[in-house]
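In the part that follows, the structures are each spelled out as structure tokens.
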Structure 1
Amino acid sequence: MLPLLGLATIVVLLGAILSKRMSPLVALIIVPLAASLLGGFGLHTSKFVLDGLKSLAPVVCMFVFAILYFGTITDAGTLDPIIDRILKAVGTRPTRIVMGTTLLALLIHLDGSGAVCFLVTIPAMLPLYDRLKMDRRVLAAAVSMAAGINFLPWTGPMIRASASLHLPISALFNPLIPVQAIGLVFVFSMAYWLGRREEKRLGLGAASGSIPMPKRELTPEEQALRRPRNFWFNIVLTLIVLGTMVVMGEKIPPAIMFMVGLCIALMVNYPNVDMQRKRIDAHARAALMMAGILLAAGVFTGVMQGSGMLKAMAQAAVGFVPPAMASHIPIVLGLLSMPLSMLFDPDSFYFGVLPVIAEVAGQLGVPAVHVGQAALLGQMTTGFPVSPLTPATFLVVGLCGIDLADHQKFTFPLLFGASIVMTIACVVLGIFPL
């Protein structure tokens, strides 16, 4: 009875989200509550919910303050000199342009927002692509690879994986640092290859320097927020915040580092109290939307775990997995995680599917952390810029002025290749045991 109730809960949840009959926030709250009451748990449901919310509090706190922090230092113009330097350095040689595009998108995506990354990078680089008559699909592929390879601790997939599996972010992220570095090598190698291919197609090379560089213009509102004199202070502050997270994540919660970093950034860049309030207001909507979904996910995971539905489903599923294949679950998931982005949106996968896979793997002796890491190698990381289930994909094709199908056909193999390379790296480095 309990396994069937759990399965029905997940099916209804996925159906409600994927069919857009309910928003993820509503579905993650209403569906598990209804299932718990139907299962006869009555007032115990409230305890399940509170336990789930308590476990997510540090993750939600970190995400909110990370968004506010990166929004504040971006408003202050910390990335402006880097962007301008990249635009100046790429010149008008396609190889440099594509690699510069990739680097620029990678830096802009440090805040974890795909929309911001695409809105800044594509308009900045598109005039150069058009003047050289370069393929716009290359621009879309370059920004997609750079954004897709980024699964830093404050990005949506990492937050979701940590929340759904109730694991510290440092436990998921730190072992993947060398894997992400290998993924970056692959991405920049593909960017170089795409640039070389464009040079051959256009008959251009190192001598193509007669085309004027496009200029990046700031609006008066953006200019008023810039604090160029604080550039190095903001850079050092960011390095301290991120470095402390990576090195001392087990001792100092990441949420505290972003809290302190935000306070310092606001006091130094915007000492006026009214300006501080406006900067927080400007980024609060994005932070609170995600925080709401995460808290709703706490309701779902709390009910599924507290009621025993998750464990019952896993125990029922264990019989279908040959024991000899159990250790390969992370490898298989790592290889499939990117294509699964075409079928599941991030909320339905990380909060509906991943906990079940992790529970099944746990019953067979495979740590949940390996399952979470495998999912992060592709599911809405390398997969999100081509998934029809994310608005960012349509933003890419809209800004580049290309067809969705053309973008998917061109970029999917590159992103899938990055996911495969990182999965192999996990095996070679011993993160996923054979």
Structure 2
Amino acid sequence: MEKNKSAIIVGAGLVGSLWAVYLSKAGYKVTIYERRSDIRNAEISAGKSINLALSTRGWKALDTVGVGDAVREIAIPMYGRIMHDIEGNLSEQAYGKEGEAIYSVSRGGVNARMMDIAEKVGGATIHYNMKCIDADTKSGTVTLKNYKTDEIIEDSADVVFACDGAFSAVRYSAMQKLDRFNYSQNFIADGYREILLPANEDGSYKLDKNALHIWPRGRFMMIALANEDGSFTGTLFMPHSGYENSFDKLNSKEKVDDFFKKIFPDFYEMMPNIADAWEDHPLSSLAIMRSYPWHDGKFALMGDAAHATVPFYGQGMNGAFEDCTVMWELLQKHNEDWDVIFAEYSEVRKPDGDALQDLSLYNYHVMRDFVADPEFLLQKKIEAKFSKMYPDKWMPLYSQVTFSNIRYSVAHENGKRQDKIMKEVMQTPDIESKWDSDEVMELILAKI
């Protein structure tokens, strides 16, 4: 069948590749322009970039167009968090109900898989080394420069989707110049550096592969997620400067060695050569990008181009994939009237993008600080018990965000309300000894 409807996607990342499949399903001929060369031809290091956690929203977006199973092949389930204290003692916290898991996937691995899917399932054509240097939202035209040949070309389509990440060239060259377009970027004080923890010599894992490992240290933390080859991608999140423990202080091999020996002794034991591997991955920054509206003319922003967030809720990719779900539902609801679709997409989705960013910052405090706090862990146990008794009355915030399709903005408000109730319940005298009593459960019930 000849496709006479055309779409351009700028960016062959996770969202661009998935959205190509959706558009193809709707009968569009899809052309993707990607700034990088084809990552499938490069050796993708398992620790190239923060491992991603796929959860309910992401799976829904993948399964809607029948490509979820291709990603499940490279996904490792994580059923909870394992916390490592400074003495190396471990404590566990399940993520959800029995059997509920989030899934570790390597960004490079899943991106390569998604590009295969875009071409084979979506019939998309991907052009590489093409940097967007200008765009005209009204005519649906993009101007691109080929990195290899310096050739400049123009292309236009019925609709254009900017899926080109936090530092979106489309947003910068077109949208940010528009009247009444709001945009902000906020770099948080902390950066991250990755550390690849190799497998044992026999290829086995050094840690439990079916958990997300956290070393909470108050103002900073380290996490580790399993890769398919037996290794773990570790990520140290810490202030760039200005603290007793900050990246600027780790400016020699000796200091790196001392830092890990003292602060993460169990990790150091598994990787005594940490100082030699310290420079293998760059120190990177973390930012929240906000913009509005997410559309103009024939153009729409999706994923990080619209609402880049920090990675602490494991929802960046899931939220971006959910953009595809929402856009798809609107496409069907409004019978491909893109003016109406885009206007409703911006309006409906913006509060969820903002809420996800707020939740992501909040969860950083949870992970680096609260998960080591006995009172916080007790509160979570009480919530889990109450939720099990009254599932229709209470769903923990983490489960709303991770194991449901409840709107982020609604989950955020529910979470605030529930936290207020729990803070009152935690004031109950002798709560430590009677936390699972009928009295405490009835107290929560009375406050709902």
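Worth pointing out:
- Looking across 1, 2, the calculation of helix-only ellipticity at 222 nm (-39500 (n - 2.57) for each DSSP H run of 4 or more, over all residues; to 500) that yields -23500 traces back to 1.
- Parent structure of the calculated result 1.7, given that distance in nm of label points 7 Å out along Cα→Cβ at positions 41 and 169 is the read-out and 1, 2 the choices: 2
- Relative contact order in percent (Cα under 8 Å, 6 or more apart) derived as 29 - corresponding label from 1, 2: 1
- With distance in nm of label points 7 Å out along Cα→Cβ at positions 73 and 337 derived as 2.5, matching label from 1, 2: 1
- Calculated for structures 1, 2, distance in nm of label points 7 Å out along Cα→Cβ at positions 81 and 121 is largest in 2.
- Source structure (of 1, 2) for Kirkwood radius over Cα pairs in Å, for residues 89-272 alone, computed value 18.5: 1
- Each of 1, 2 could give mean count of other Cβ atoms within 10 Å over residues 25-32, but the derived value 22.1 comes from 1.
- Which entry (1, 2) yields the derived value 0.20 for FRET efficiency 1/(1 + (r/R0)^6) of positions 161 and 385 (r between Cβ atoms, R0 = 35 Å, to 0.05): 2
Coordinate-derived values only; no laboratory data. Just so it is clear, the model here is predicted, and its values are computed rather than measured. Cβ atoms are built from the backbone, for glycine too; each structure is taken alone.
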